[in-house]
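Listed below are the structures to be examined.
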Structure 1
Amino acid sequence: MSKLKFIDLFSGAGGLSEGFMRAGFSPIAHVEMNKDACDTLKTRTAYHHLKDNNCINIYHQYLKKEISREEFWNSVPINLIDSVINTEISKKTLNPLFAQIDSSLEGEKVDLIIGGPPCQAYSIVGRARDPKGMVDDPRNHLYKHYVGFLKKYNPKMFVFENVPGILSASNGSFLKKIFNAIDRAGYNIEIPSTKHLNSKNFNVLQDRKRVIMIGWKKGSKYKYPDFEERPVQYNLGKSLFSDLPKLKHGEGSLGIVKYAKPITDYLQETGIRNGIDFTTQHIARPHNETDLEIYRIAVNLLLKKGKRLNYADLPKRLIKHKNTTSFTNRFQVVNPNGISNTVVAHIAMDGHYYIHPDVKQNRSISLREAARLQSFPDDFFFEGSRTAAFKQIGNAVPPLMAEGIAHKIKEMF
């Protein structure tokens, strides 16, 4: 079977794309407005080309800083780097985007379109924080441009990913508008009967619910795939973090980091630790003394009593926020005996919701640990600053989840 072609819209760092590429799909284009995320996509696109052509040593040279990023990108065909398009998707950019993608298609068909418009306008937290409930947010209408791509490229199927809040946004009217627009474009569309899919059912050690809408051309033989609920077989402490070097807050390196222990069954099974003897970006944030004391309290409370910290119950000298009635779970420990709470983009702002469960390390999780929670492989490199990398990780679709969805679609094709 020749590789199936896809376009990835609102790509972010490429978690969704990574899963589809692992399943044997080939990207025609990635479209993303954030420059750091685009640089990450370019680096990963180059990685896949070099891996497919038995030149992976060039990628390892880049990770080890033996060659510059420019030299690394120049080691692959320029059309691959140019297939990552750094622009917003809007009414003004739609036709230029079509022209650029058409020039790279060379008469080939697009089998699939994937992606999900930015979710802030649909998220429950985002609506709660906005005085107008995000009603006037222009991102509410990005789905129209997604539909424009469906009309232009006429793929067999598409995958539209978003947060659960999209189901209730504006009392469900936005979802109805999306379904009506897709219907007029000539596609059937469904969401799972459970309303969402959870990454933990795809072997991701994270409780992450997402609405995965899947559509197909009317009159075709396709349908919404059947996804099984699978119990989690591993815990986070022993399976996901145990082989990484221990860090104190503010310690670590964006560069090469050697493993401290042998590979675990989970890391082997999932391919997260995938064949090389080092990783990168195992670096922890610095914290102030107040936060470090709160972290110790939160970890001891979870490990010794099995309870989560309520912010309002802290000693008064540690309470710095006036609001003690809502968001009282703002300090959360990643549970070593289970799976993680949902990783979100706010991790770029602080690590309070992702406290490392080892009280001796006493810190929030590192960049690499956050990437592992999202099931990114250890050789996946996030471009940009530490903050930019955390944001890319928090916004991503877990690659393992994406790969599970991709395999189901490939079976139908």
Structure 2
Amino acid sequence: MTKVRIIGGGLTGILAAFEAHRLGAREIVVEDALDRLGGWSLPRVSHGVELRDGEFAFGAAQDPIRRALEWHGVAFDDVDLHVGAVSPSPSGPQASWSAGPVLTAPAKTPGADQAETLNDLLRAYPRSAADPLSHYCQWRLGVWLDQIHASAAPALGLDQVRLVSAGEAAAPNVSVPARGATPRDGLNGLFSAASRALARLGVQIRLHSLVSPREAALSRAADDIVVWAADPLPLFDLTAQPRPRLIGERVASYVYRARIEAPLPLTIRNYTAEGRISALRVYESRGETLVSIECVDEVGDAELRAEALRLLGPFARRPMMLEACLLTNMRTRFACPSVEAVTRLARLEAELDHQHEGRFLVAGWESADATARISALADRLGAAMGASTAVGAVA
């Protein structure tokens, strides 16, 4: 019987194990270097509350990732996801309920779908929109935008740009939220429930397991399938290809207790390229209201509090009060791939497919859209296992 070995116990690795079992595999192993499943999505916990420094919401009822997790016992609560933006304008920053930047400019020029670089995508806009968007991207990334692949657009909010006529983008109106869901027991509860579900299915979970790409490749029997759901960079050593240069975004994260009257969960993104804060997320955990703040660089407490109050002010019913700071975290996030990285990863996958006859699968490339990534992995897993039909995402 085919053995499926999954390296990496984050959400991608967990979903790969569920899908392998659904396709008929009964000898499945998930290995991770940490002491529990969840990977880098696991939030820290302080006094019972989760200190989240990233995205934490899932889609509505038909979201394939949510459906797969619910099928295996993870409980979700349906919520309204409120999203606001602070955008640049000739008269100063403008706040609006919007998932992306709102700019005063003529209609968008067609042709952006063929963009290879972020600069190609921005050139498809009128200059009155392209210039502030370019300034914003430089503020976030600090590199030439011709180096960044166009697939970085969603990570920067550029897949949600809205162009309006002069005078239309005024103060925020009533929020029209998107439907989504949050894990009922938090992200830690989600991964605990997923671990129990894998155990019920007979999946072996090996923690504190450091696996090198060479060991994974050499130990693979003829009919075995390896799913590499961890960082793909070490895989380049298997094919003697040079590793691509990654472009990292320096992120300083802070989590505060807060008192705020506003629709929750609430996300505010700053597209003005002014100040230090790029995004704020207000959420509840165990009855506490918390504000997670992402900055383009470190910032002092007094300056951070003042800027957070200024950005959140138009979206709150009353002035917010920030209380104790519970988390300070510096990290480098690789969510915006370079053109070089995308090109070389495609070559790497092709070479691994050739060497291992389609039985060494690469997943977990951080910049990819999660749903698209899982769907593509499910299709490739089905092909490797000889499934008679292609599988769309997970069931």
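Results, tabulated for the structure shown:
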| item | result |
| --- | --- |
| Structure from which 66, 46, 37 was derived, Cα extents along the principal axes in Å, options 1, 2 | 2 |
| Structures 1, 2, by relative contact order in percent (Cα under 8 Å, 6 or more apart): label with the highest value | 2 |
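Bear in mind these aren't lab numbers, they're just calculated from the coordinates by the rules spelled out. Keep in mind the model is a prediction, meaning the values are calculated, not measured.
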